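What follows is calculated from the coordinates using simple rules that are stated; it is not laboratory data. Because the structure is a prediction, the values reported are computed rather than measured. Cβ atoms are built from the backbone, for glycine too; each structure is taken alone.
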Structure I
Amino acid sequence: MRRSSSAEVDVAVIGAGPIGLSVAWRAALSGCSVVVLERDEPGSGTARHAAGMLGPVAEVTAGEEPLLALGLRSAELFGAFVDELQDASGMSVGYTRCGTLLVARDDDEASALERELALRVDLGLAVERLRPSAARRLEPALAPALRLALDVPGDHAVDPRALVSALAAALRAAGGELRCGAPVASVDVDSGRVRGVVLEDGGTVRAARVVICAGVWSGGLRGLAADQLVALRPVKGQILRLHDPAGPGLLTRVIRMGPSYITPRGDGRYVIGATSEERGFDQTVTAGAAFELLRDASELVPGVSELVIDEFTAGLRPATPDNLPAIGPAPGVDGLWWAVGHRRGGILLSPVTAELIVDELTGTSSSDAQAVGADVIAALDPGRFAGRPSGGRAAHAAPGGAPLGSAA
């Protein structure tokens, strides 16, 4: 049976991950009537499998300067964002000002780490080269075989699952609506103007403005032309969650060893991850990945072998062809915005993405947008993918042909 249309709202947000909920919460605080549409439960997609590292300096990559600028600004915002969020929700988000150590096990890794140091120094980022003895004084659990370390004191961490729960509570407290089990089938566009969305069950949500925040599933939305979609691909990441029966104390900082990491939650829980695999929408976990993650972690922190494994899962990071997010108005459709493609930075970039999108929704210009800079905002323009063959709907197909676009 077709459901009747809902009353019109100012803003409909597709996807209840950290990006979508942050956008919706900030929009509600600005005075907009807001509804978030989620096909499953809040944070049941990519965010459920995220480690929650807030590490723009540790994760900087040459050639991704716009992403670095965006990450640095969001990291600046995060402390105040968390304070406001915890006050609004009455919930802790597990925010820790822990810092990060980048470490090397052998001469080859030490040489690579020296290059990482040079890159950060050239970019004017806060980082310190440490001898092994100095690194072990900071983190006594590190193995004696350690060759070199870099200290990044400004990197922090948060519990993504707790963050999502707090955002959902804060959204409701601000008067926003969160509808779970409401998969979106298509965007309703008439004469180049968005009118709302159509749900899988045939019901409609009328909205003056629509924001797509559904992560890697966003490309499955119908109702848009191929050149109005953002080219997205899933990058699989396998990740372990563990706890120490003895409680906290094994590590206080995030430890990064090449592409892998150990993230302490501060309460005796740890996250070890993550692989980076181009395998489409496959979310299986493999023995080989578990072995490699645990081997790398235990070689640098032998005490990891005493931890108890709680979960081993795989998530899908949403990536664009140039590995930069798509944040801004959709090409050719008035009233439609994209906030997708954050890859490994969806947790870190939630505050700044929300501010940029809500500025657009409300027609204002905040200090955050000014701080990010017009050149960076231009680099994130979703219209940069218009006309690319990889932006077509076939490039976004998900298994089973299920309705997509409403989970983040």
Structure II
Amino acid sequence: MNTKISAAVASAALVLGATTANAGIIIPAGEWTLDVNGNVNVYATMQKFDDTATSNTVAGGLAGTEDANGESNNQSINTGLLPAWLGFTGTTRQNDLDVSFTISMQPNVSENAAAGDDVTPKWRQAFLTFGDKSWGTVKMGKDLGIFAGQAILNDMTLLGVGSGYANSGTKTTLGGIGTGYIYPAWKGQISYTTPNMNGFSATIGITNPNQVGNAGTGVTSYQDRFGVEAQAMYEFAAGKIWVSGASYDVTDGSANYDAEAIDVGATVGFGNASVTAYYYTGDGAGATLFGANGYDTTTGTRDSAGGYVQATYVIPSGTKLGVAYGVSTLDANSGETDSTLLDENKRWTVGAYHPLTKHLNLVAEYNSTTSEAQGSNENESQALSLGAILFF
């Protein structure tokens, strides 16, 4: 199974306490071995929004607000943070090299259109790898970003909903994105990963720089250099510790600035219990998408920081119970006067994850999200989600 799906499945085993297969559907094909893998997850989510957008605007807030008609309650059926997934990985050994390709698609399990078939599936992975256990692996193509990748893969809401439930019916939810870590996103990259050296490994890569801009939706100007992202990780019997970073020289319209961030995290198990702690800090990096709201054209780059802590425990029935708290903050610069600009997004999550079968897990989550502006504006919302996730 490809690296990122394997990591997601490993996270599933960690979060859910389930016995999950190490690979998907294996098909021998001549010199190749094809691994067909993925998941389907579906949640019924009942949401309540406490504030109106017109009187409590928080620019960059994730809590959500009442709709235009003043309706504060909403129900939806959708995926959670992890989209439904169908991945294909082919592996072979040629000329003393391990060679592989991965292509995946992410179809929708629901949407808001009347016909129910208007949303185009995503294609989040298309990359090749080659290497050997003696000297490491080279990856080329589109995959999950290196910086903050471990933050999302160790988030228990990866198998649930988390924040951003106002997106339901239109896209995936956000989990802990923007309420504890910056989204690593899916980036064109060329990277090198060292071999595992008694638990230690490191990755460094260059990335497509055109994806990172102040608007968070990509830039249109020529870029001076590639983005650079890197990670170092030490894995041991009871868990792992990691540190990662990212650096971009952003040209966004008339603005030119550096967007940089660094993080550190750890997951440690104690019998049936597990604890994860994570922290990041950035300059020009924003609080949700990398670079979004990270720059003011008058006063320059804005500082940001955040992190999350979570604890889980497996009870005798096999059900894993978890609680998590996360926060992402954005600092306004001296001289800025926009009182509606985001100050912080924070989230509480309480979850129960039960392995009904080897591959099928039932999930229940309660999430509470609060968004505060630099001024007095504040949005609050809550959601209860009930559903299931099936890995294959």
Checklist entry - Among the shown structures I, II, from which was the value 1.14 of Rg/Rh (Cα atoms, Kirkwood Rh), for residues 68-187 alone calculated? => result I
Checklist entry - From I, II, which structure was distance in nm of label points 7 Å out along Cα→Cβ at positions 28 and 364 = 4.6 calculated on? => result II
Next on the checklist: Given -1500 as the derived value for helix-only ellipticity at 222 nm (-39500 (n - 2.57) for each DSSP H run of 4 or more, over all residues; to 500), which of the supplied structures I, II does it correspond to?
Outcome noted: II
Next on the checklist: When relative contact order in percent (Cα under 8 Å, 6 or more apart) is compared over structures I, II, which one is greatest?
Outcome noted: I
